[in-house]
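> In structure tokens below, several structures.
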Structure P
Amino acid sequence: MMGVMSQPMSLPTVAVDASVQRAVAPDSYVVIARAVARAADSSTAAAQLAARFGELETVARGLTHLALEVERGAVSVHPDWEAQPYGGKTPSGWRATRDLTATGRDLSQVAELVGALGRIADVEIEGPHWQLDRDNPVHAELAAEAVHEAIARAGRYAAALGGRLGRLVELTDTGMGGGREMGFARQISSRGADMVVGLETLDFTPQPIEVYAGVQGRWYLSLPD
């Protein structure tokens, strides 16, 4: 006589989401300085930009005690357009720009950098942007905390049902966030040194960065009969 094998009953499971976050001090900062030149034709605008950006780069690289990492951006040359009273736009000249990005790790030196770059004519300053290193220990710490929180939540559900938590079925990383914040977000366009005197006296206190991590987990449940 041939017996019929019964299919095993599927075990109940519990699925939870868990996330944790923490405010931490930044590791570094980024300041972007944009050299701007305007002229009636593209060639003149480009030539003026080359001279202005050269001055900007000389100043930035001359701040050797700040131990900056300096990067050059791409050159952009395009027509400026002026809106007309009855609709439409007409060209009003040419505008050329190029960014210089300076990254530093001594957060107390931001004001000095912004003040030095802001004294150059026709330069727009953006920043500082506060950043965390990719290998900052907080990322691993939060990932572990998120897992522990998921286990604790799942365990509470199991206990509420009069059972206990079984083995893990699956665990999914729902992502980590944070790592960059804009603590001072404005553009300062200077036409001469007299317009930016005192720029370095603004408040450049480093802003805490909110970092978070999340997981989704599913566990088997061992429940009473």
Structure Q
Amino acid sequence: MNKTLAQAVLIAVGDEELSHFLESALSEAGFDILIAPSADSAIRLLSHVKPAFILLDSSLPDMGGMRLCKFIRSELNLVAVRIIILSTIDVPSERVLALNVGADDYLLWPFGKSELLDKIMLTPQAQRNEQQHILKAGTIQMVPEQWVVYVSGQPIDLTETEYRILQELMEVEGRVLTREELLEKVWGYKRACSVESRTLDVHMSRLRQKLGGSADSIVTVRNVGYRIKVSPDWLRH
């Protein structure tokens, strides 16, 4: 059984300079650090512990960050852990590939400490509301404090980013959120380009697939954004 480490970051990076920078920046910010210089060592660590965040080097030795990310999501079934792919490749297709294999974000190296911490802190763990409440829309029920989503009474597995998109929509109880609002709230993008807008499309598509028959609860407002269908029995406790 995996031991959950709420303030731990797994740094799965082969480059020593980058690994040292990440370890220094995050340890100074108060995080517990786990180091894995290869995909194999990362998998061994993840069989025993469950960190809050994973930073993956896209060029990680013996597997590569993209393949490892897909393995973590599908084989290790770590769906709630936030995964950020780190890369030196500034190509739009690489960002889209990272999202398609299950990453929550893509960060281009070199970057500064403040940019790194901004990405890390954009998480429900860091922003969670202390007041427990239940959000409900049709057959979808969310309990933020327990980090669970139910559809027709059955729990579903969402990545952290998928969860945050759904939570943002449910929190505003039927109000339309523009694409720009969602990109800023979930990813921190102030002025989104076409590639970053595509980021939202990829995650929204995956979220709807996982909602199954309840996917139509998320309504696309053409050329504007999205809203959640609010049922008469909307409850907040």
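Bear in mind these aren't lab numbers, they're just calculated from the coordinates by the rules spelled out. All figures in this text were calculated on a predicted structure; none of them were measured in a lab. Cβ atoms are built from the backbone, for glycine too; each structure is taken alone.
> Relative contact order in percent (Cα under 8 Å, 6 or more apart) computed as 33: which structure among P, Q?
On the way: P: 33; Q: 15.
Clearly, the read-out refers to P.
> Quick check for you: by FRET efficiency 1/(1 + (r/R0)^6) of positions 52 and 164 (r between Cβ atoms, R0 = 41 Å, to 0.05), which of P, Q is greatest?
Largest value of FRET efficiency 1/(1 + (r/R0)^6) of positions 52 and 164 (r between Cβ atoms, R0 = 41 Å, to 0.05): Q.
> Taking mean count of other Cβ atoms within 10 Å over residues 60-67 as the criterion, which structure among P, Q has the greatest value?
Q
> helix-only ellipticity at 222 nm (-39500 (n - 2.57) for each DSSP H run of 4 or more, over all residues; to 500) computed as -8000: which structure among P, Q?
Of the structures listed, the value fits P.
> Determine which structure produced the value 7, 22, 19, 15, 13, 10, 7, 4, 2, 1, 0 for P(r) over Cα pairs in 10 Å bins from 0, in percent, calculated from the coordinates; the candidates are P, Q.
P
> Quick check: 42, 29, 12 is what I get for Cα extents along the principal axes in Å, for residues 84-139 alone, calculated from one of P, Q. Which structure matches?
Corresponding structure: Q.
> Between structures P, Q, where is volume of the Cα convex hull per residue in Å³, for residues 28-115 alone highest? Walk me through the numbers on the way to the answer.
Working: P: 109; Q: 99.
Checked P, Q; max of volume of the Cα convex hull per residue in Å³, for residues 28-115 alone sits with P.
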